[in-house]
1. When distance in nm of label points 7 Å out along Cα→Cβ at positions 68 and 268 is compared over structures 1, 2, which one is greatest?
2. Looking just at distance in nm of label points 7 Å out along Cα→Cβ at positions 172 and 300, which of the labels 1, 2 belongs to the structure with the highest value?
3. Consider the structures 1, 2: one of them gives 88, 55, 39 for Cα extents along the principal axes in Å as calculated from the coordinates. Say which.
4. Out of 1, 2, choose the structure whose coordinates give Rg and Dmax of the Cα atoms in Å, for residues 20-123 alone equal to 14.3, 42 when calculated.
5. A value of 2.5 was derived for distance in nm of label points 7 Å out along Cα→Cβ at positions 196 and 244; which structure in 1, 2 was it taken from?
6. Out of 1, 2, which one gives 11 for relative contact order in percent (Cα under 8 Å, 6 or more apart) as computed from the coordinates?
7. Quick check for you: by mean count of other Cβ atoms within 10 Å over residues 236-243, which of 1, 2 is greatest?
8. Hey, helix-only ellipticity at 222 nm (-39500 (n - 2.57) for each DSSP H run of 4 or more, over all residues; to 500) derived from one of 1, 2 reads -18500; which structure?
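Please treat every number below as a calculation from the coordinates, not as lab data. Since this is a predicted model, take the numbers as computed values, not measurements. Cβ atoms are built from the backbone, for glycine too; each structure is taken alone.
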Structure 1
């Protein structure tokens, strides 16, 4: 087959692929794009079409390979921009930065490439560099809430709170969906929380200032000075201390829950213990009652935010989350409203092995036994001298709590 014949065959396969794509036959389209590339590896349009196909299917690594082929075949702006965009999604920030820097070499005044570079620097925590890059995009995209959202984030992290407030207020005025508006209102709340502190000291201050999260601690601390733990096994004594403090705060704050539920097996003893201590019903997550009262979601070890998200979706109304040991802090923006401790690395509870070893027919009895032990320890605890101070922390000094939005 001559080179010209190959080029003709390649373009024919490309046309077929585009036709199949328009008629919503993605697999057939992809096959023809691949045949077009096999016939003529220098056909940029075929690589580009296959790259966009992979991107739409969520196959980002394959999309990056095809966009890279396009960039190698032609050193133009759009080839580098498309490649850089996918590399950001893959969190391959150094490679993405090179592509967008090349975009600026080809078009020095381009606002879009500067905006993507700002996202890269912000993702790395380089907020001053990101802020400098946003000067042109904020003028060019003056009606895009996302630009001002990013601007506010950079200013907030640089502790320029007044300017961050202005940026987020502008983003809020431009936002078009309720989810975005809710997030921006939460961001504005975080500014007010930051202003309550001269300096944040420790995990308790940080969780409250950032997201309005209550941090109760465990037997390893005094409920005020709390630090993240590393590779920790949470004991029943720890759980008893945490629940003792939670009960005191709930009573002082006059919280009213419609029940408590657990999304997994090892959380069930915790939920049963909470039901006894708070005098509320246990709720089956698979058959929740028809109620608008908030149902507390109890999680023993929070290894995955997805578990919490699914549990919340199954309830008739969004319920607050209580996580005895939070273990997913860097994996998701979703956070429970109440936390015992934060554990980095490996995390378990002492009753996990005990519960998994019994036959499924005996698990209900064992769950009750574990819960009774935790309740007995919580009720037998001597009063902490600083418990009133722990309560005042959230009822008097720092009251902008995330849980309040779910208890109204």
Structure 2
């Protein structure tokens, strides 16, 4: 017995309808058609009433225009005052009625309702005094018009409710939500397809990189490449020898630096040659074809010996020792070796530059670098696309659409 009573007074279970996502649009079209038709009937009914009221208003305006005074024996001045206000009132109401032309398209109703609101506000402000004055002369006629205007205002409020808050408006909202959900699903599918394409592209790039790396490794293990490496090693040795020879040439002139600077200022001949050696002894040896510096250093020795140049004893002794190292035979030999080393280095550089393996290696390295850049770019693009995909919340949009549908169809909707 208790169980029976419990069932009797229990709240009815909420009706739930499950709609497949794939058939959502067709389901909505099928179930919304009766509601759309009903809403259209309601909308048409209100619009018809508005048309009838507007027609009645035109009749009432003509009635007011032709109305006769109940007391025709008023003063001329009062009659003129009445006529002026009647004319003003009729002009105002005709201007108001002129803009009230109902549109045929439902999507144009919002603009029409705004026009009605603004026009009614303007008409009310412009005719408040003429209306009050005419109440003393044509109370019935103006009262009928005021009643019809209030009724017209109520019908427009009803029209606004149907347009903005009615079933038709809610159905439009649901339709837009379904379109948004479809667009989101389409975008997700597109992103997933692109991501799959990136995987295939990256797989291709990785294969290409592996093949290039193998080719480069095979080349670097070849006899030809080892020959190139040997040439590069010989070149490095030659460069080191050349640098050491530069140091040997510059050393005595570095020790003579202070003395040469002083002698450069007092000598009448060869100052420009001294400046060459002070700047860079290696360049100077090549430039000084007749080795004029040998004569200049000998004259410097005499000046040092005679103390014609003011130097401290330690620096003077050092300069004397360095000057003894600078002989024509030594400089000639140094210049000859310098030319020889540079010539050999230049020839070796040309051989390395023209070596066929070098071009092959450079081509493979460039191709490998280019492939690695492609991989990096593809990975970055893939990451950005993955982030965009993760931001797409289908469940959230599906739940929002279901809630909107529930408001319209008056039952719980689950989109599966």
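1. 2
2. 2
3. The value was obtained from structure 1.
4. It was calculated from structure 1.
5. Going through each structure in turn, the value belongs to 1.
6. Clearly, the read-out refers to 1.
7. 1
8. The value was obtained from structure 1.
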